[in-house]
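In what follows, structures are represented as structure tokens.
No value in this document is a laboratory result; all are computed from the given coordinates. What you see is a predicted model; the values in this text were computed from it and never measured. Cβ atoms are built from the backbone, for glycine too; each structure is taken alone.
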Structure 1
């Protein structure tokens, strides 16, 4: 009996905490883009590090990255074996606008992102051999990349759904479009980089830092698609699990999908 009471009290406390948070959300008019931007900024700041497990909203800062592979023009293969990405909590929301007449939304973020962890690199490409003057390039060590002022913008469709007495926004990734840019720069650091059997970390990292824009053009799409999957999942989970009455003051019944 005591265990049942304790379990009930814990479940009540968890539900109460989730309810207490969503009840504090800033409420916006359905056409108030300035307020909506502040709302998303507040959400990122407040729950990026913890998520809200009882509402199925995931943590997004830090992001755990395991087995993430990047191929650079079939010349070099880089695998982030075990790492983390940090910085989403402090992203600046430049834009968040949900148009209920078109059922279309736009988000623009600018973030300083740091990725670090254990990774491996290998290349046996003849071009790389000729360029570096070695048999191959390989690495199994620790690395870090900092992307300063990484801007990402994405547009997506959504629907308004009714579940019970509440309305929820459900986002669709099917027709999502995105653009990205680095307004600052990328800075790399790595150890244990070998050309043939000679440790060349300093010279290779220097080369990477001098040519970061070229590298970003080569691997940016792969990185952005990975980042997008986490950011979109976070926002989708939030809006599909928090009733609109907690952050929209207008009646949205007329927008409910049939």
Structure 2
């Protein structure tokens, strides 16, 4: 078979992202040199903020010419009708989807709510991105007190929306979060714990925005990817199953 065929109706691939940017420390040092030179030449011994921004842009431009690009490899697998990507960065996900669509692969977000399902109205968060749903926020609200998938109790993090404002709670947040929810706030993202797994869920888009999966050593990158995908599948199965249990049973 083809080198990208990882099994029956399974296709593995890698996308390389190259990024060119100057070293921040070198930019700071070069900017200091340019500012010092400007101060020597300035009759009043003053460099305005606007001038400093121009000098910083000049320093970055000078150093960019000598900078070496940094590369990041994002692995992915099209497993029958499900796409897995080994990244949580929205920009990288977007680029991978563009490349797949360019070769004729139709990709749509996978969410536990059904396509065309009646949207949940929210006075707090009136507008959101296409494909997002307030049902995700209702899920996080229903999740309070759950024993299998819980809010991180000590170093927690949750993003809430209230009165057209977004704000974040950190630390031992559960009591304060419950008060805010009772007062009309919506929980739109949260740090969750499932056994030994810690993840961040962007609930409106039903997207994991942070997750670390431990994998063993493998000689072949496809074998390593298989193990990561299995771990990711288990996480998603647990989240989707919990959504069905809480929301379809009237827990919302």
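Where does the value 14.2 come from, among 1, 2, when mean count of other Cβ atoms within 10 Å over residues 91-98 is the thing being computed? Clearly, the read-out refers to 2.
For which of the structures 1, 2 does the calculation of relative contact order in percent (Cα under 8 Å, 6 or more apart) return 19?
1
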